[in-house]
Structure formats: C-alpha cells, structure tokens
Structure I
Amino acid sequence: MKIRLKTFAAVAALLVLTITLIACGIKSANPNASTIIRVGTKDFTENLIVGELYALALEDAGYQVKRVSNIAGSVIHTSLVNNEIDLYPEYTGTGLLTILKMNLMTNPDEVYKTVKDEYKKRFQVTWLNYSQANDGAGLVIRTDVSKKLGITTISDLQKHASELRFASQGEVDQREDGIPALEKVYGKLNWKSSKVYDNSLKYEVLKNNEGDVAPAYTTEGQLVNIDQFTLLEDDKHVWPPYNLAPVIRDNVLNANSGIAEAINKVSTKLDTKTVTALNAKVDVEKKDYEDVAKEFYKSIK
C-alpha cells in the first residue's frame, strides 16, 4: 500500500511539474498574452472594418483584445484621452480640423506631421503610420451624365453646373471645407437646381434620375459601381486629405513594443480602392463586417 501511495505521489508531482513547464512555455512563447488592448471604433462601416483588422493583427501578435465598437465620432477622441479605450482608427483631416481646429491643409504629409506633433504634445497620443486610404470629401456624378458631357473633374463640373441637378445633404453647402471651399477655387457652382436629401438616399436619388450630382466620401462602397457612379477628381486639390491611421495612447504604446509593427502592417495594405471594395462588401453585398475583415486579413498575412 505504501509503495502504491509513493508511486501515486511521484506521478502527481511529475504531472504538476509538467503542467508548470507547459504553462511557462506558453507564457514564454506569448509574452503579450496577459496584455489586454481595448480597440475602439466609430459607428460606421469603414471604421468597424478597419478596427476589426487592427484587432485581428493584435491577436495574431499574441495580445488579448477587447473590442469597444460603435462609439459616436463626437466622443471617441474623448474616450481615448480619458483612458476608456487604447486605440482606434482615425482620419488625418478629422484630427486637423475637428479635434485640433487648425487651418485647412491639403498636403497629406504636412497634415500627418502636424497632427502627429500636436497630438503628442497636447494629448500624449501617437499617430502610427498613415495609410494611402483617403476617405475625404468628394462629388459623385451619374456615369451616363459624365460620359455625355465629358465631366471627369470638378473643373469640368463647374463649366456644366447650370445643366445639372444637385442632390445636396444641406450640411455640405455650408461647411467651410464643403462647397464654399470649392467655389473659392473653382468658381461659383450655379446648379440647374439644388434639393436637399438625406445622405443615405443619395445613391438612390442618382440611380432614379432624380438628381445628377451629389456629395460623397471617397471610399463609399457604392462607388464600386462605376457603370452607374463616377467620383470626380478634385483636380485643384482643394479638399483636405482624410488618410486612415491608428491613434494610440502613448503609455500603451511605450509598454507594448509589438503593437506598432502589428498595426502598421495592416496600414500598408490599405489604399482608397481597397477600402472602397471592403465597404462595398458590407454596404452593397450586405456581408457582416467581421467576416469581411477576417477574410481580408487572411489575404494579407
């Protein structure tokens, strides 16, 4: 009996040792496993997709991730500086004009350098590398009208404005960086008619031939339908860039050296065309944004 008890005790001790060694091995292999990173996102398709891409990249690097989704754009910056989230996808133009309330700039590198320096100084927040995806202001025209009148740029549009029906959102007519900014450079846009529609209806308005031109954001998913909709070139570069980039609290970044590398790899794969296509999968094809992000992340690993 004593021999059996000794044998059992030895086996138990060996089992405990084995479990301990395995646990130590796991901990050694995943030094980030105990760190939880809170990834926030704004409450619209593109930000949800990109935030999910950041989350997947961090999980791939061994971090635990808590997703804090659908935060209103008006409060997400405050959530970051108040330590309610650790990082989120932001836009350089938003940082410059909305958060910092600085003068409009149109050079992407200058905008990025400005927001990077000012956020560090004012908020102890770092902008990681910005992507080539630019979700800025634009104007979209029905493709049949574009072809008929030879309109591919805003300069072309200005010459033909009196022949075109503008499907406005109201706000864009008044904002300093909206139509007023265009008219200062391109000249007055004397529309044939201008009627205000809800932003969510604008592509239906164009498709149903109730309007010819509408305000747009340059990565909207419906823009993949080039047979129906043409995004006009801002050929005099009036509107500011809104390049996608992660913003992260300095203390989190400084304590976790692998975060920047993991997320910057995602940013290098995002350009305007790619993000537009991802948005289309959700907004046009009605796929789940998490599935879309997961599929794309697998393709870039």
Structure II
Amino acid sequence: MAPIGRGTGMKHDVIIIGGSYSGMAAALQLLRARRSVLIIDGGKRRNRSASHSHGFLGQDGVDPAELARVAREQLHAYPTLTWLDGEVEQATGAMDDFQVACGSTPHSARRLLLAIGVSDRLPGIPGLAERWGRSIFHCPYCHGYELDQGRIGVIATGSISIHQAQLLPEWGNTTFFLNGTFELDETAAEELTRRGVTVETTRIERIDGDADVVLADGRRMSFAGLFTAPQNEPSTPIAAQLGCELAETPMGLQISTGETRGTTVPGVFACGDAAKVPHSVSLAVGDGAWAGAQIHRSLVWPGA
C-alpha cells in the first residue's frame, strides 16, 4: 500500500479511530484538557441490535443508541473536537507524526487511539445471527436479570463456554448445549452438575421463534433467552497494519496493551473491547476514560 500523502490541515494532538463508548470516553478526558481531538467513526456500534443497555450505573435500561447520541452531543460542546463519519483505510507514521487516511483526505496527529471495537464470530447455527443482541446474548450482567429467572440456554463455542454455563444459573434454570464443539471431562461435568446445569449433547439444528432451540432429533426447547461466547477479533486491520502486537485470548484476538493502554508501537494506544476482556458498556467507558488520561500524560511527559 502506498504511503499516505501529507494533508494541508492542522495536526491534531490525538486521532481516535472509533467513536463508540470507549472512544468517546477517552475523547472527553482529552477535550477537557483542551487538546485537539479528531474522532473518525464508521457508525457500527457492536450493540446496535440491542434495545436496552443494563449494568451501567446511572444509565441502567437506557437504549444504547440514546447513550451514544447524548455522549456525542456532549462532546460537541467542546471547541477542540472534530468529528468525521467514515472508515479509516490506512494509518502510518510514528510518535508525534502519524497519518491517517479516511477517503481521499489525510489527517495527522501526535498520538493515535484505537477504539475500534471487535467483530463477533458467531456459531454458524441457522437463526442465531438474526437474534444476536435481541434474545441471544454474551453478557449475563447486561441481560440476565431481564429474563426474570426463566429458562436459559448456553450454546457452547469451546471450552471457555463451561465458565459461562457455570455462571448463568444465578439468572435461571440453565441448559448447556455442547453442540459437538468438545467433550466434557469428568471434573467439568461434576462442576456443572453441582451448579444444577443440565448438559445436552444432541446437536442444534436451528433456532426458531424468540429463543426456541430445535435439535437434530426433532425436539424443541423453549427458553427465555440464550447465551453464547463468540470469538472476537479487532473490527478493522488497522492495529496489525500499524505493527501493533496482537494477543491470543480464550475469547479470540485482542490488541496487546500495557497499564497505560499503550500498544507495542510507541504513540499508539488502544482501549475498549478490542484491547481487553470482559466486555460491557460500563467497562468500555471506564477503560476509555483511563486511556484518555494516559494519552494526555504522554503528551505532557513524552519520555515518561
């Protein structure tokens, strides 16, 4: 890929790639320090299918789209913000001289923050993707309470799903669908039994209705909601393109960061779902706020 040409506009203190919850939380800290910030956002929030967000103190039950709208409106009150709707195609450069291309226009900054979120690789079960975020979830703290202690199904994606199945009986009678992904060892089976989890070994054919699991043998099992643990990866290749190290985790690939949220590339930071687990709106906001403060410190004390 050819190098990005230099733009004629101003050099920002920070370009934030991704304008969802963690990116906006980081921006708020930087804007309040009167730093110039450019947010470039593609408008694809991970929770865009969900109608309510839970577990976020002071905003419990609010539509996540409304959370994002209000946050963006508040950021625009700060004069050093520039917001650009679009997809970042390329990022190059080094500390104090990064270039980012969005469409035909290059932008430059002293620091980059990757708040790019993740893509979910869901189980390939017919009917699952259409219900993701509506009746099929990944976070019990975000969605478990609203199931009103109804029957819950957990669809395995790998051995990490054992922990999800062990956790969910707090929210309702739980059935764990192995769906041919792996075989339980004796220790895991005993722990699931201790937690009152029913293990189902028959493969899933499809998901119907709101949260009805249809098995290969024709049985239909109805649930108040279903959970699964998708594999994740950063939603764009920008981190790898910049040379940032990626780490394999039980949940998939994430951007490697240190305590200050700095990546392995000096001057490039990362926060939110793409850089840590577990995932929720409240955790993303907290991580973004921390990242924004640390980026400001790096601008004040570059060698620290």
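Points worth noting:
- Value 43, calculated as percent of Cα pairs over 28 Å apart, assigned to which of I, II: II
- Relative contact order in percent (Cα under 8 Å, 6 or more apart) - highest-scoring structure of I, II: I
- helix-only ellipticity at 222 nm (-39500 (n - 2.57) for each DSSP H run of 4 or more, over all residues; to 500) derived as -13500 - corresponding label from I, II: I
Every number here is computed from the coordinates shown, using simple stated rules; none is lab data. Values in this document were obtained by computation on a predicted structure and should not be read as measured data.
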